[in-house]
1. Suppose you compute helix-only ellipticity at 222 nm (-39500 (n - 2.57) for each DSSP H run of 4 or more, over all residues; to 500) for every structure in 1, 2: which one lands on -17500?
2. Match the computed value 0.45 of FRET efficiency 1/(1 + (r/R0)^6) of positions 20 and 100 (r between Cβ atoms, R0 = 41 Å, to 0.05) to one of the structures 1, 2, and report its label.
3. With distance in nm of label points 7 Å out along Cα→Cβ at positions 84 and 172 coming out at 2.6, pick the structure among 1, 2 it was computed from.
4. Using the calculated result 22 for relative contact order in percent (Cα under 8 Å, 6 or more apart), pick out the matching structure from 1, 2.
5. If mean count of other Cβ atoms within 10 Å over residues 36-43 comes out at 17.5 when worked out from the coordinates, which of 1, 2 was used?
6. Here Rg and Dmax of the Cα atoms in Å has been calculated and equals 19.6, 70, so which of 1, 2 was it run on?
7. Once mean count of other Cβ atoms within 10 Å over residues 28-35 is calculated for every structure in 1, 2, which label goes with the largest value?
Structure 1
Amino acid sequence: MDSLKFALYLLVALVPSLVLHEYGHALAADRLGDPSPRRWGRLTLDPRPLIDPFGTIILPALALILVAAEAGFVIPVFAYAKPMPLDARYLRNPKRDSLIVVFAGLGANLVLAAVAGIALRFGLTGEAATFAYAWLLVNVFMFVIQLMPVPGLDGSKLLARVLSPRVREIYQGLDQYIVLFMLAIFFLLGGPFLSIVNGLVRAVCTVVAGAANC
């Protein structure tokens, strides 16, 4: 029952974590001059335009089922949305502003994690503390996994900036295969990938919430 309840808390935390992550991207792009997110309905807190069948439904559902079932193998509770339309030609300073757009989404999750971390530092107890921990965990995982240089995630956009033009073009073309990459890193390369992710999650969690709450 406790694991089922915790899985429910994770689900409740996941929805705003994903929505605000994507809204951060969209709002930054809009303020920096690109009308594409607004034109395509992404400048909204409505989760429906974000839904990707695998990234928003299947992957997080599988992760939550494993948590609820207390399975021996658990994958992070993580979700990603449909790619946000972005036309860098509209940005006032494309090189700088495209970086701001990426970090706006990541920053949203970091702020949400910090809110839960502050609540836990101030001695929250009982079910409220359990929910705050679930909120913290989801947002830290969202932040860390999105930083990974996996095609289709935010980290790939950061890595692409330092690649040669030809390599960058090939690398960015791999975004369409994000489902295959997700399946590979969680189920084929789960050991080494999750070791890296869990180490970074512990580090970020300790910073925002303190070692005692992580």
Structure 2
Amino acid sequence: MRQFLAFVLLLGMSSFASADYDEGIEYKLLPKAQPAPTDGKVEVIEFFSYACPHCYRFEPYIEKWMETKPDNIEFIHIPAVFNDNWEALASLYYAAEVLGVQEKMHPIIFEAMHGEGKKARSLEDLKAVFEAHGVSGEKLEQALSSFTVAAKTRRAKNMTKAYDIKSVPNIVVQGKYMTNGTLAESHDNVFKVVDFLAEKIKKEAKK
């Protein structure tokens, strides 16, 4: 019986290790491939928006995956821009980056907009959130009006269009493959597909 259980366990592990995913089912090709690293790194981009409650709920899955992701994977957030409101929130993301507080403020902004308690619905609300966490509202406004933030926001807007992003959250791997919770059938499965695609890219590079 012990040998049989060991065999079953080994079989289960083998099945997990050889998990396969198919183009058009768990992931799809972008209509047009976009620039990606050629130095052995695998680029993984999450297109998101602070306005999106699904992105808020997806954040814990990103954080969990980040703890164990391979070193050769470079993860990047890109705020999607579909309209003026989302463009303003993209600028907020990059203003936090310019001020050197993006890592700290990213989850705080999501929580302020979608978590329990008071909801942030305006620039003044969000400025108050920044100030409550030690970031000057005046400096935030200066960053929001800066050339750097305007350029980064414009690039995010252009990328949203170039990568054919129609909804968020969406994950793009190496400027070529896209997956999301719908294709992968759950948020938890998204990063299983991402890891599969990263390995697929690694194998393709060796050919």
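1. Structure 2 accounts for this read-out.
2. 2
3. Traced to structure 2.
4. 1
5. 1
6. 2
7. Result for mean count of other Cβ atoms within 10 Å over residues 28-35 over 1, 2: largest is 1.
Since every read-out is calculated from the coordinates, none of them should be taken as a lab result. It should be emphasised that the depicted structure is a prediction, and the values quoted were computed from it without experimental measurement. Cβ atoms are built from the backbone, for glycine too; each structure is taken alone.
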